[in-house]
1. Hey, percent of Cα pairs over 17 Å apart derived from one of I, II, III reads 67; which structure?
2. Given a value of 0.9 for distance in nm of label points 7 Å out along Cα→Cβ at positions 87 and 111, point me to the structure among I, II, III it was derived from.
3. Assuming 5.9 is distance in nm of label points 7 Å out along Cα→Cβ at positions 31 and 79 as calculated from a single structure, say which of I, II, III it is.
4. Out of I, II, III, which one gives 1.3 for distance in nm of label points 7 Å out along Cα→Cβ at positions 7 and 63 as computed from the coordinates?
Structure I
Amino acid sequence: MVDLGGTVRIIHTDDAPAHVGPVPQAVEAGGWIHVSALFGADPKERAIPEDARAEAEQLFDNLAAILAAGGAALTDVVRVGIVMRDLQRDRPVFNEVWAERFGNHRPARSAIESAAFGRPGENARFMVEAAAYRG
């Protein structure tokens, strides 16, 4: 983590894709970790898997890595906002991976559909933002 000299610290890990530009992977303040827009891209190549399930699994791997860098885990997540390119098509597989990764833990969640997210040409199906509390 990078201490900004105040109450907010930037969280970064090489085990998840970095953002292009001045956007941190996450920030920590007062025991809360807020994860910035996150995709199911491979951390090194930044490639999005062609398969929806593989993309969702990579997204959760990335989320877990960022949380771990901040001293938290998936069980500390309290809220997730999801953007899906096609809710009808992709929600069932996302829900399967969600249930596998979170187990009995059930953070609050919202999901919307939008074709306008991510970088052009990446064709990501999912984007999440998350908040975790490690008290």
Structure II
Amino acid sequence: MKWLIFSIILFIIGSLGDNFLTYKYVVLERKFFEANPFTAPRVYTQPLWMWFIYDFAGLMLTLAVAFGYYKLMLWLSRRDPPWKRARIVRIASKYWLIVLTVAVLRFSPVVHNLLLICFGYESPLPNIAYELGKFMGVAP
């Protein structure tokens, strides 16, 4: 349970940090521009409170998937013999890894923004997002 709470806190810090840095340096001061093709329409066309709505919905969706996975594994393990059930329950109890993975992904733009602002280093994060978008067919 402590890892789940840590993951939620990491997600919230990442969300607040990324939204604050993006709003300050991209929208207000216009020192940088948003290169990520997934978030650029949101940054340039929607108000700040909508950014937080997206992040809250993303966190709730992640928690729903994680708890749904946990409950599904427990439900499926009811039909198995006890020696197999214990192993499935032990694996199902790691449901917080789903939330931790999404939290780390949400926190990575904060690291990218801080490296860019403080040291002028352009991390490969936008390139990775762009290549992923090209692979999925949603980036130009």
Structure III
Amino acid sequence: MKEFVVNIEGRSGRLAALTQLLGAAGVNIEALTGYSHDGKGTLRIIVDDAIATKRVLREAALGFTEHAVLTTNMAHRPGELGRVTGALADADIGVDAIYVLRTHADGIELALSVEDPEAAYDVLPVRGSV
């Protein structure tokens, strides 16, 4: 999976337009967060098709950066997120973004964008990355 950090105008209809373009290109959005400040918007999007997403973003003339994300599972109980993020902090690995992808009977699946993905493999039970 890939995360795209996309710069958009912080005005009505921009999010709808982008997500409609991605949908028309067959891109499934796995996770999304966004914020707007002073007329500028930033979206962080995890998608299942990085190639199509790049094409859509370029054709829409939107500025973006692309990052690999790691996925891991954790138990759904108090303190577990602190354990996961604490392990990364102890290894001096910064977290740029964290997403809950889905919950299931065995816990929670997280996606993380971290400063040093290779080092995170030694710290977390990583399930996947690109």
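1. Here the read-out was taken from II.
2. That value comes from structure I.
3. II
4. II
The numbers here are math on the coordinates, done by the rules we state, and not lab data. The structure presented is a predicted model; accordingly, all values stated were derived computationally and were not measured. Cβ atoms are built from the backbone, for glycine too; each structure is taken alone.
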